[in-house]
Structure 1
Amino acid sequence: MENITKATVLDASEILSLQKLAYSSEAELYGNYDIEPLKQTVEDVEKAFETHLILKYVHNRKIVGSIRAYEKDGTCYIGKVMVHPDFQNRGIGKELVKEIEGFFADVRYELFTGSKSIKNISFYEKLGYQGYKTGKMDSEETIFLFMEKLRK
């Protein structure tokens, strides 16, 4: 059985395990294993539930995908889009993005990905996102591509 539902704080540990697995390929791409998704703790994920809507994609009672977002000043900020490596290229990421967009109506959507992450950039472009700037975060050296999608 497969479905997308709202995650709860009880899912934090499983989501963190998925996150570390899913983001290890990004760390490898950049040769930097000190990236924020790999440094987060269960407590960090639990705290995210206070401010973010977090969805999970469940397959056979196991979380194999997740996404989180929050809205501020007319913009929905989407982050931590992740799919277990064994389940990638099956449309799960697309389903997660479409589902979370549905929770936030009449807003602009924004997300970011590593500027070298060609596969991710292509994925988001297929979903209607366009890059509009590059920049760094205070917490790491990766140069990110910030992408947006305007609600029609």
Structure 2
Amino acid sequence: MTFRFASEQDCSLILSFIRQLAAYEKMSDQVTATEKLLCEWIFEKKKAEVLFVCDGEREVGFALFFHNFSTFLGRAGIYLEDLYVLSEYRGKGYGKALLKRLAQIAVDRGCGRLEWSCLDWNKTSIDFYLALGACPMDDWTTYRVTGKSLEDLAK
């Protein structure tokens, strides 16, 4: 098992992982990302990073993450947007290894926390996260503004 950060040449692979994750989450209809957009936002604008976990030469999982900021802690954290391991590699430690590596990156960068969201119905992932010591933020609700609502709010 090895890790590597994605490069611009990996945009099609990143998009493939995103689409597989969306299918798993029953959200394929919401994917509007393209290779071009990913290259622009991840590599040109440097708004996110992608870490692959590999079995030999094959990328079998990915984590897409970016820095956020905690005013209470007074320092940055890492927000894990996506974590996905190919179905045939699940249960073999790749997901745990990705999270451990992200925790190492957070600690190495002096970040105050590593956080992510999980769909309420995804009991398998929830149990996995709890077993790693993650705590659900029950007192918080995520709000989102997109599409026309975002455009209207911006006016």
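Given a computed value of 2.4 for distance in nm of label points 7 Å out along Cα→Cβ at positions 84 and 100, which structure among 1, 2 does it belong to? Structure 2 accounts for this read-out. If Cα Rg over 2.2 N^0.38 Å is calculated from each of 1, 2, which structure is the one that comes out at 0.98? Value 0.98 for Cα Rg over 2.2 N^0.38 Å corresponds to 1 out of 1, 2. To test your reading of the models, identify which of 1, 2 gives 21 for relative contact order in percent (Cα under 8 Å, 6 or more apart) when calculated. The read-out was computed on structure 1. Starting from the value 0.9: which structure in 1, 2 was distance in nm of label points 7 Å out along Cα→Cβ at positions 36 and 140 calculated from? It must be structure 1, since only it matches.
The numbers here are math on the coordinates, done by the rules we state, and not lab data. Keep in mind it's a predicted model, so treat the numbers as computed, not measured. Cβ atoms are built from the backbone, for glycine too; each structure is taken alone.
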